[in-house]
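Down below are the structures I want you to see.
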Structure P
Amino acid sequence: MTPPLPAAVPDVATTADAILRSIRPAIVPTRNGPIECAVEREGPAVLAVHGAMGGYDQSMVLARAVVGPGHRTVAVSRPGYLGTPLAAGRTPEEQADRFADLLDALGIGAAVVVAVSGGGLNALQFALRHPGRCRGLVMVSACSAPLRTRIPLRFLLLRLLARCGPLTAAMRRKVAADPERAASRSVRDPELRRRTLADPEAGPLFTALLLSTAERMGERMAGTRNDIARSRGPADYPLERIACPTLVVHGSADALVPVADARRLAARVPGAELMEIDGGEHVAVFTHREAVRRRVGAFLGTVAG
């Protein structure tokens, strides 16, 4: 039997909740409509791009996990998520153009894009469509090709839950009361799960991600449904034309986005680097946060100035 977590670890939910409350979003008017984002710190710009079931909060959690001090983080809500209407852009091409609109509205000439999971196709299109605006590209467990994996049954259940506020509130309370059980869906190895939750930085950030999914869930569904449809459509991108420095970070045991896709991406983008995390799952950015942050930090040091 797995021994219980140390007594201090349940407080991870309190710290995670404080992380989410500290992220302050704003609706930014752009030439093509409103885009929601949160902006932190100063320095060379990093545009953080969330995946399915996300929003500005998850974009910022991603950035706090891997982007060190000395960078201005712009954490976006993609179309269909929270305060950004789906009408702003359904396709990866349209969403990439909205990223450029947002940077224009914020007075930012260029940025490094850090994308996770379902945000990957949009990030690739930004690099292709706006090469002068993309200083670098970091793809973390990110989609880069059509997905063939089955849609998780859990998502179908979440679609039903999202219609009922009391049920999503109860789901959030369950995550807060037992973060380890919630994390077990994403991290199968019990010891790795325990170490991640006990880590003073990775644990609260990972738990913040889990909590955020149950917060305003209904306002994340339009974008998520759109992402699922787009991720299973054609994505024959001319990756050889991507001219910016590129870092691909992917776990070898990712069950949602196959590592083979990451390997092909790194092989096709000229000069791309591949950080393959042995045994890492889809949330390797948290379970292997220190190693990922060191590699991303070194990459940003060479391209974000």
Structure Q
Amino acid sequence: MSEYKQDLFRYVAEEFAEDYQQGELPRREFLRRSVLLGGSVPGAKLLLATLGVAGVSAAELVEAQSAAPQNEAATNSYRVDPADTALDAGPVTYEALGRINYAYLARPKGIASAPIIMIVHENRGLQPHIEDVARRMAKAGYIALAPDFVSADGGSKKYTDTAAISAIIAKLTPADVAAHGLEAVKFLKGQPGAQVEHFGMVGFCWGGGVTWRMSTLLPDLKAAVPFYGPSPSFEDVPKIRAAVLGIYGELDPRITSNAAATGAALTAAKVKHELKIYPGANHAFHNDTGANFKRDAAENAWASTLIWMRANL
């Protein structure tokens, strides 16, 4: 797998470009986001050139830079009420890496101990949908933690512009992500009643890529379910000890085109795995607050996730 595909900055940039090319992102908003990612108008021009987007002037970028954000429309589609009395759920903070870190923790009420799951958010940061996913895990009997990878910049709740969050996330180095992820795992394992020997991870989009990468760093991880995330370096695949269920959408070629090669690498490394490609489903099809939500695929993928966790934790 090339360094190009491994680069999580490229992952975010290519997602914006794909949304623009497919007509899901207005041109001015795409250019505004390109300036955010590039750090300046000249930086945006260089980035756009690498993405194959031509015919953009500096004047157009300057105009786009000052435009109001056009965040994707989202609906509050909670599957588990935040006030569900069967759960203890809510925001938490913990100190690590010389700062305050933000996260969302959910656990079943009245259960002394339970297996643990870490949930890694999309490139939009720790949004209500991911908090809802943590509650869904808690309803299934797990202690679930969703860390906020924007913590070093004040946390996702500090920002109303999701593209600004994406720009922050895109500029994190692999070392930043690994360090934050490992500290979040320590915090999760330190929860009262955490069954640390029964440890799983789920991630979505950018977080799917993080889940793949963390699986190469955590020999005690028992099960991982990356949803449409870029694979790790195939050189690192033999380090994976977790059973991996990879979730893909048929209409998401940017990610799904690599599924066969990923499966071959997992097979060669004798990693227990299953890769599921959902017909008619696009990128982010599980997110029921977004435009690509596909109910039948999302519900099957979630049921498959819970079955995978029960079988391998």
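When distance in nm of label points 7 Å out along Cα→Cβ at positions 52 and 92 is computed across structures P, Q, the figure 1.5 traces back to P.
For distance in nm of label points 7 Å out along Cα→Cβ at positions 148 and 164, the highest value in the series P, Q is held by structure P.
When semi-axes √(5λ) of the Cα gyration tensor in Å, for residues 124-275 alone is computed for each of P, Q, which one produces 24, 20, 15? Among P, Q, the structure yielding 24, 20, 15 for semi-axes √(5λ) of the Cα gyration tensor in Å, for residues 124-275 alone is Q. Ranked by FRET efficiency 1/(1 + (r/R0)^6) of positions 132 and 284 (r between Cβ atoms, R0 = 30 Å, to 0.05), structures P, Q are led by Q, which has the greatest value. Highest-scoring entry among P, Q, by distance in nm of label points 7 Å out along Cα→Cβ at positions 28 and 236, is Q. From which structure (P, Q) was P(r) over Cα pairs in 20 Å bins from 0, in percent calculated, if the value obtained is 34, 59, 7, 0? The read-out was computed on structure Q. Could you figure out which one of P, Q the value 22 for relative contact order in percent (Cα under 8 Å, 6 or more apart) was computed from? The read-out was computed on structure P.
Rule-based calculations on the coordinates, nothing more; no lab input. Quick caveat: nothing in here was measured; it's all calculated off a predicted structure. Cβ atoms are built from the backbone, for glycine too; each structure is taken alone.
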